[in-house]
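Next come the structures, one after another.
A short reminder: the numbers here are calculations on the coordinates, not readings from a lab. As the structure is a prediction and not an experimental result, all values here were calculated from the model. Cβ atoms are built from the backbone, for glycine too; each structure is taken alone.
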Structure 1
Amino acid sequence: MSKDLIYTIHREELNEEKLIQILDAHPEIRFVSIAAVDLIGHETDAKIPVKLFRKDLQQFLHGTAAQTDGSSVFLPKIATLNNAKVDMVADTDCNWYVEYNTELSDPENGKSVGTIKIPCFLYHEGKAVDSRHILQEAENDFKRNVREVFKKSPRLCSEFGFAEEDIAEVQVTAATELEFWVKSPSTHGDIEALSTSQELKEQYWSKTRGAVRSAIEETLMIMELYGLEPEMGHKEVGGVRAKLTDSGKFSGVLEQLEIDWRFNDPKIAADYEMLVRNLVREVFIRYGLEVTFLAKPLDKIAGSGEHTHMGASLKLKNGKRINLFTPNSKDQFMSSLGYGSLMGILHNYEVINPFVTSSNEAFKRLKKGYEAPISIVSSLGRSPEIPSRNRTILIGLIRDENNPMATRFELRSPNPHTNTFLCIASLLMAMSDGVLYAADKAPADLLAELSKAPGEDFGYLKKERAYRTEKDVFDDFTDEEREQYFGVVPETVFENVQAFGKYPEKLEVLKRHGVFTDQILESYEEGLMYKWYTELNHRIIPSFINEIRSCRKLHRDEEFLNDRANWEKVQKIKISLMKDTDVEKGIFNQMRDALCAEDYSTLSLLQKKMYSTINDLREAYKHYRDNLLELV
């Protein structure tokens, strides 16, 4: 870190004259990187010498910054083999950042070599096809709809106390909370020790020590240099205490951490998240620690979420700022537009979910009992006077009685590998749908609809469902009651993406004004499916095979009969998973057959059966091993 370095190039500085001044003053900046985000959430990184950037500066700012044949981005059904040209166009309506390689010094001044990270859009045949552009269009669509409802609804103007012509600007804000695990390279988790520590809450917000403390503190300090305004870094619920070695250093590090920073407009918030993830990896590596952003890196232990916050406000021409969700009456939780926005998300969540929960790993986290949401349901609080936080619901209202501008929603289902650009974009499109519905309705009527019981029909939310509870979704409802009240939830990527075909009317909400086009949606679905079954075949099944083969016989045959019986149970489960017999094929080979036949429905069912059987194996092997006096 150095105050002599430049970390952020602000959007108002993105012109030829100012950029030349910056490069002249900072010769340690040796490269620029073209950073676009494809539909699956992958970010490009291509190093271009800064002298070429200076030479073609006008082209970088006002034309195509670079081209790719499609091999560097994942755009199935768009950048095909016979039509692969993709243009990368610099986004000059956001901040650019300078990332530094602390392992390489500039030979002329000794400073770390810097690379300007240039956020870009992707264009194919003249149409934008990237995640950043979709989010930009969704934000613009939400802002247009807010202005439109104020223009058309006298009731709404009366509720807020001003008219559309008084509005100077509609503002949307977003923020994420980044959770992740860090560990020493040779450390492997003891599930029982981790589970016990989690139950006792020994790690949550406890003191960080050693390399972990240094790494998180350095991360927060660098975030300040980038202007991210970090708010907190702390231990999360998962982890165990590291051991102090004779050398005075800690070994056996295995901890879950969280870093939060201030909200911003949606596109910048999503850019910041990618910046922080890269920063965390690089800083912690320097301290000899591995980082994983997997949603569920350890079975039966708390996974990593990335709660996403959404807010909206108005800036009036008289300079006053108004939170769009805050009520003007103390007997309401929200304004009509607040209720409408939340109802829009809940009503359309089936087609939002594929952008939020998009991987096999993500579904491993969304299991009952781990404070991760599994049902489409919201919470407002037990009364408008007493804000509360229900940690078992999908999306909740966050309020601060002393700060009306803090009213916002918290979506609890995203994880660190969620494509935040598309997640926020789909939320905004759904919020617009709810805003259009709610504009002419009083807050009390909208609260009644949001709080309705199954069977009550108000016209927007589904008649047969409930959408709000202040109860514990896991403990106060049986599995059958949860499905009856809040709907059947998908358990695999395949089941989740089926919503695109099952709810065409909700898909139209995403497609309004061409924000999510048919081409984009088809490409995204194709990408999710390919990633889903490829991971199953080439990562998950081979990993389970290794685990199964590690479950070895540990007793002597002449010992107790129950040891033999316990081992026979383990063997039976092992065979059912990976061994073909005279009776039937093992589950793994059944899955391979389904994949070859492109029978994805059967593959999805077998995936659930595989996970259930693996859990049975782990329980059986633990019982067998725990009962042995000695290990052979």
Structure 2
Amino acid sequence: MALIIALVVSVFQTIIPLYGTACQQARLISFACPAAIVQFTALVLSFGALINAFVTSDFSVANVAYNSSFLKPMLYKVSGVWGNHEGSMLLWVLILSFFGASVAIFGGNLPEILRARAIAVQGLIGASFLTFIIFTSNPFARLIPAPIDGRGLNPLLQDIGLALHPPILYLGYVGLSTTFSFAVAALLEGRVSQLWARWVRPWILAAWVALTAGITLGSIWSYYELGWGGWWFWDPVENASFMPWLAATALLHSVVVVEKRNALKRWTILLALVAFAFSLLGTFLVRSGVLTSVHSFAADSQRGMFILVLLSIAIVGSLSLYAWRAPKIESSGTFLLISREGALVINNLFTVTGAGTVLIGTIYPLFLESISDEKISVGPPFFEATFVPLMVPLIFAVGVGPFLAWKRNNLVSALHNLIFATVCLVVVFVCLLGAPIGAVFGMALAVWLMLAVLTEWAKRVRLFRVSLFASLSRARLLPRSAYGMSIAHFGLAVFIFGAVGDNLYSTEVVRYASPGDKIKIAGHTLTFQSVTKQLGINYDAYVGKFVMENGQVIESERRFFPVEGQQTTEVGLSVRPSGDIYTVLGEAVAQDKWTIRIYYNALVVWIWIGTALMSVGGLLSFLDARLRIAL
């Protein structure tokens, strides 16, 4: 009933405010905010009912019977709510309604018509997906008679990482709907101002931070849970979250140009439309059944067709509106290529081109299979050869851009600030010669960007040019967005350092071993000490114990879940700044002889430190008091 109420309210939330703005009727315009709040309240009730069904193990609800059991720990009973197609779609629309209600509650400083139109567009998106849920993916479908116990949740999803990863990732995915709605509202009005850019910027930041954190959590989960030894595999569903992140990154930088220089308005609106289109594309890929992945939900083609229709309507409709209304949006600001704006344009150019490359590599195999039944695999070699080179000029733009002034600047004077960083780049490059040239250049570039960011911050506070007390005073007065930019860019450099180091220095050993055998890897010696059998709450496990030369014990497990009838691997990890020792206990091949895989993943922890810094930087920018006009 709550879902049906939410659907009805979302329809009125769409129609009445749009009609009111067209007729300039204040009472109809004011309907938008309470409607958004009521829709959110109804969806909170609905989601709470589903959580209650999982917590109380109500197996008369098909969703609970297929994705839970009495033996599941309480944490995974709750996370099982969104560990399936129906429940995750309900979470999707709940978050969508949360953003609509947030605009209604915190958007008091927005122009009333702009806010009403944005909320109406949120209502239209919500009505579409609520229709999809109620008629094709009902999370409350009943089983009569109810089974005594449920089938349980996919063991791979019974992990704290998968309890947190989807909700946070959805905050980013669905958060981009808000920027989409503001873009459509601006197109309907035929005007984009610098104030519009300031109003929409916090919503972009919120979505970008959540996407960054969500992708990071997913990467960490796949690293320690799947036993593949790596942190990113260019899986199509990984790409489905990466593409909107790239588009949101471009949008975040583009909207700054609109705010500061009243330029790039049409381009910024287009990016807002494209970023959410990528989010919808990810929803289609995960739920249509066109992909087989540990990240995707099994779904029939009928559901996939429904989502494909919604995706097509959203893309074609929004781009048609853009083609019709965008010519009326004019930019008054001008600038030269050698300027802060020029660096941001270069950022946009390469970021969007990179997103296009990822899109081609992800979609082309699916398209080819649909028209010819020929199956091909596009994996890391393609993306490393196409996407990675596009990021090199982007990184240089990130390092040089903050030293450039708005409107126009002298490139030589800007580069003068980077002499020390450039010298260090050359030194690192020379020291690492002999390794693969791409990896050497990547490591040198990471060090260069770190030093460029630190140099820019030192220039802001006039470090070593005035007294230390004066520099600290200037540092305290810097706006949070300035710190946010520096920390996020430094985090990018740390991420590159970790990713390149992992590629350059990581090694792997695969062999059969018996208890007592010693295994050498990357200067370390591990003793395969024993394998014991243990009982978990809802699984049986074989636990392999490895002892390092310093006495540290690393345990790796093979778990069997009898309710689900599945096996999983729990890797053993020794996390170190220089590199992780990563152990995997494989199948038994004979009595007391096991398949053992051991990886040395160099500098891998810096990948997640870097992405965490990027999230913190975005959060600091979001908290900048100068952006509170948007709230």
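Source structure of the calculated read-out (helix-only ellipticity at 222 nm (-39500 (n - 2.57) for each DSSP H run of 4 or more, over all residues; to 500), -21500) within 1, 2: 2.
Set 1, 2, criterion distance in nm of label points 7 Å out along Cα→Cβ at positions 107 and 555: the highest-scoring structure is 1.
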